[in-house]
Structure 1
């Protein structure tokens, strides 16, 4: 049962191969097994590749089956259309387009499986890239809000600086009237005289101004600090919103690019393995000598060619014979006097009718 299935996979004519030896049947069953397992590998590769794209098992398996059947049909067609000839060069030229197609199929099949085999290494590369992208994204978002943050901070610093300047001014006035009272500066008279009172009044006015300035500026500073927190919250929100996009950076194309950043030699040998599997049925057919199946197939084709050639020859001979017979028939009829008089009579009547019709038209036009 399994042997029959693999023979079906090889694309051979079952009527011919059933009449061949057991060894010949085993040869084509082996070719059919290679075609079948190549289609299975194509199904697995396509299912995994599509799962990384759609993240849905049902969709991945469904399209994987379609792809597996497509590869199976292509391989079966490629193997079944290669026929043994008496010249190896002719066979190679005949098989060259199929070999190119087999190479393309091997590359397409191997790539998703390479991604699965080197999944851990690819995840490491993707993690590094995601971290770099996250840092770059945070920096880019921060640059977007930086001007507003800097402006807000400058306004807060300016308000605080105004308070500091006013406090320094008050402190200086305080020092001035104290030293005046002590007699160490100003008029250098000990006691609280008129000058002392004048300087004390200036200090008190400045102190009141400082209190008012502090009240006004503290309110503004509180508003600006609230605005700064809002800007920072917007910045953090923007970073948080864009992070899922970075976290989702693990699709098929991203994994292929990550695979290309790994050492190429292991990936190359895996591709060579699938290339060998995909082209092995073709190579086996090219290298194997003509077998019993090939001779029987050639004999059947030769019989059909002979029948077609014979039918063409008979049809051409019949056409020539019929042409010669009709030539003789019409030559004999041409010399027949009775037929000539009959044709002459009919032509004479036709000419008379044409002449009468012409006369009638002339009369109507006058």
Structure 2
């Protein structure tokens, strides 16, 4: 099926084509026709890396009246990186269509700069909840005429403590015709938001487990002692030659230690952990995207919103403490039709956790000797 067959206008289809998005993914196939045609509330469950940005971005762009200067669409995202990435994608989608002005606002950048930008005509705002609240409190952003509110990675926003902010924002968009919620997982905490703000007749699309599993990812694990992990990792990295990837740890202490150890072995490695400043974070991400760095060592919290093309592998140096983080981690590889590898380094007692992940996420791991 093509995007034209899904009801996407020719000029937007041409923009998608240009950036290599030619065959709709499952979530795009199911969401786009419904969202383009109707003014409805929508709940979509699909894992990271399945093309959710186009699934909501394309329908939203078709609903923008470019003759009007006020904000018509609001997209909420958990992190600065994801917000920037969504805004960039929307800009690319509209290369051949009418100019839709999108502004991304987020913490970590001077608020005055963002206030100045918002004085220009703006059709869509992509925002992290905290920064949007700051702008609303200063009366420098008007979301009263927004007709479509989108929450991307809703589960992540809740796990980052944005529930109160989300409730405040949603209560200020009473003029909206539609609210679209996209999430990789549906934790019970999301039900409060859904029950309060989403129409009970909302269309729900859950890409089922087998469809949601990215078949292009091969899941492997190696069993060993804690003390042998670094050697196992070094051996694995040798087999990967020039390939690039992310190594995940559960704690920032381990992330810091591991990045030092890998640097000592002459790897071009960057570190991402929660206590870094936004400036330090941006510098590392710029180097990683520019391929100056081959590897990134990151904690789960620090990795939210990261999207880097052509990553060959993900290594779980420590298993995550929440099941859904495994989905978020492994979804960083095998994007846009490429193959990828997800390797877990585990101790003998942790094999039980691997079996649990297999069961919960309908995956199959292969043990590597």
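FYI, it's all coordinate maths here, none of it is from the lab. Because the structure is a prediction, the values reported are computed rather than measured. Cβ atoms are built from the backbone, for glycine too; each structure is taken alone.
Some points to look at:
- Structure responsible for 29, 57, 14, 0, with P(r) over Cα pairs in 20 Å bins from 0, in percent calculated and labels 1, 2 on offer: 2
- Looking across 1, 2, the calculation of P(r) over Cα pairs in 5 Å bins from 0, in percent, for residues 98-273 alone that yields 1, 6, 12, 13, 12, 11, 12, 12, 9, 7, 4, 1 traces back to 2.
- When mean count of other Cβ atoms within 10 Å over residues 74-81 is calculated for each of the structures 1, 2, the largest result comes from 2.
- For helix-only ellipticity at 222 nm (-39500 (n - 2.57) for each DSSP H run of 4 or more, over all residues; to 500) computed as -11500, the structure of 1, 2 it came from: 2
- Comparison of 1, 2 - label where distance in nm of label points 7 Å out along Cα→Cβ at positions 42 and 322 is highest: 1
- Structures compared: 1, 2; top value of relative contact order in percent (Cα under 8 Å, 6 or more apart), i.e. the largest, recorded for 1.
- With mean count of other Cβ atoms within 10 Å over residues 58-65 derived as 15.1, matching label from 1, 2: 1
- Highest-scoring label, criterion being FRET efficiency 1/(1 + (r/R0)^6) of positions 154 and 290 (r between Cβ atoms, R0 = 41 Å, to 0.05), among 1, 2: 2
- FRET efficiency 1/(1 + (r/R0)^6) of positions 122 and 234 (r between Cβ atoms, R0 = 30 Å, to 0.05) from the coordinates reads 0.05; which among 1, 2: 2
- Entry that produces 20.6 once mean count of other Cβ atoms within 10 Å over residues 106-113 is calculated, selected from 1, 2: 1
- With respect to distance in nm of label points 7 Å out along Cα→Cβ at positions 330 and 346, the largest value across structures 1, 2 is given by 1.
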